[in-house]
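Structures for review follow.
None of the figures in this text is laboratory data; all of them are computed from the coordinates on show. Owing to the predicted nature of the structure, the values given are computational and were not obtained by experimental measurement. Cβ atoms are built from the backbone, for glycine too; each structure is taken alone.
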Structure 1
Amino acid sequence: MSAAIEIEGLVKRYEDLTAVDRVSLAVEEGDFFGFLGPNGAGKTTTINAVVGLASFQEGSIRLFGYDVVREWRQARALVGLAPQEYNFDRYLSIRDILIYQGGYYGLRGPALRRRADELLERFGLAQKANVFYTRLSGGMKRRLTLARALIHQPRLLILDEPTAGVDVELRLELWDFVRELNRSGTTIFLTTHYLEEAEALCRNIAIIERGRIAARESTRDLIGNRSLQDVFLELIKR
């Protein structure tokens, strides 16, 4: 099976701070992969480098074989990012948010509008289609974040804390949705502080600490007879 993400020797520095220190990581196509670590460990910096939101000083990143620097157009067309923070245009309706996002990927016309409406229906937002995002509840904003990431039907979906701040019912609903999406062939790359979430969803897990990979194994092998919380705490205290 080919790799969805190939990271080799990635280094990202901010002046005197090395945020990511020679990280190498491969995620196979079709995997449900967890990328865990404490705050400040380098998770978001790594993600930003993968999707082109941050430059880096050393190393290489390839998405489905495309170099994210030299072949950035091809690489970015294959990935959707659902960030932890809301960064919507406050002057657009939620339907227009999806349509504008699709335009960045070259989508146009009736097909794009149908895709937007399908996603609004799928995420229970159809009745709010003409509402500004500022009038949505926290749970609805989280659904909109996912819908926007999926507008161009990416082969790789990156989820950065997708269930942060949502209630248990919505969290379980989103779990079912991303499982279904993964079964249909989409590669999922998940960061989360809810260790039970990673344990329930991910087939493979990497743990990053102080900019370096501390572990990278299948979830089953990593945990063994312990809980993921025990393993996580042990690794970050070394």
Structure 2
Amino acid sequence: MAIWACWLVTVLALVQCWNILNENTIWDFVYDAPAQAGDLIGRMFPPRWSVLPSLWQPLWDTVNMATLGTLLGVVIGVPVAFLAARNTTPSVLLARPLALTAIVSSRSINALIWALLLVTVLGPGVLAGIIAIGLRSIGFVGKLLYEAIEEVDTKQVEAIEATGASGPQRLIYAIVPQIMPAFAGIAVYRWDINIRESAVLGLVGAGGIGLQLNASVSRLAWPEVTVIFAAILVTVFLSEWVSAQVRKRII
């Protein structure tokens, strides 16, 4: 009966979702979408390769934004992870809930939303994008790292404790060596993700290649948009390759 009840709830939820979708969709536009898409693609070719030299600086800003944002997220996320892990937190009743709250808060807000808020506060530019990437990365780094800390081999910790080691010594010699491969993988993987996210932060004024993309779309310069898409694609492929090579050598 419980299984059938779950199926019934699932079907009712799907029906309700379909009703909501149907009420808020103008189907005439949907039926015309293939023709509109074909027209838009036709406007994007041939690409205007003459704008490519002007994209190097925005692309460099995007890579710097992702790198510095990742560094900021790691610097803050690592202490938060140690505070959140049960076996390293100084207080299960106070420090751990605060650290978990910081992790959840960071992960629950998209980098684009962080950038939108920070552009309002700091003004447009790369600084807002760096901080937005960093704030988003704290939750990612903190969550995965504190889970790795809680899964360390307790026998190594007990062996260090048996020598009379203090709390900091136990942390440095028993826990940190075990989580270093996981830490390296998390940091590199997050940097790879941030390359993708920083490419669109310019849509809200946070600098980088997204700013150039927004300007081209606003002017309906579709041949330029094609070149920008190609530049972003190549950058993402390169970051994926670099990330894979680094993980292969570290982990």
Using mean count of other Cβ atoms within 10 Å over residues 48-55, single out the structure from 1, 2 with the greatest value.
1
If helix-only ellipticity at 222 nm (-39500 (n - 2.57) for each DSSP H run of 4 or more, over all residues; to 500) is computed to be -11000, which of 1, 2 is the source?
1
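If we compute distance in nm of label points 7 Å out along Cα→Cβ at positions 16 and 128 for structures 1, 2, which one ends up with the highest value? Don't skip to the end; give the middle numbers.
On the way: 1: 4.5; 2: 3.7.
For this comparison of distance in nm of label points 7 Å out along Cα→Cβ at positions 16 and 128, the top structure is 1.
Determine which structure produced the value 7, 21, 23, 23, 17, 7, 2, 0 for P(r) over Cα pairs in 10 Å bins from 0, in percent, calculated from the coordinates; the candidates are 1, 2. Write out the running numbers ahead of the final one.
Values: 1: 7, 31, 36, 20, 5, 0; 2: 7, 21, 23, 23, 17, 7, 2, 0.
The read-out was computed on structure 2.
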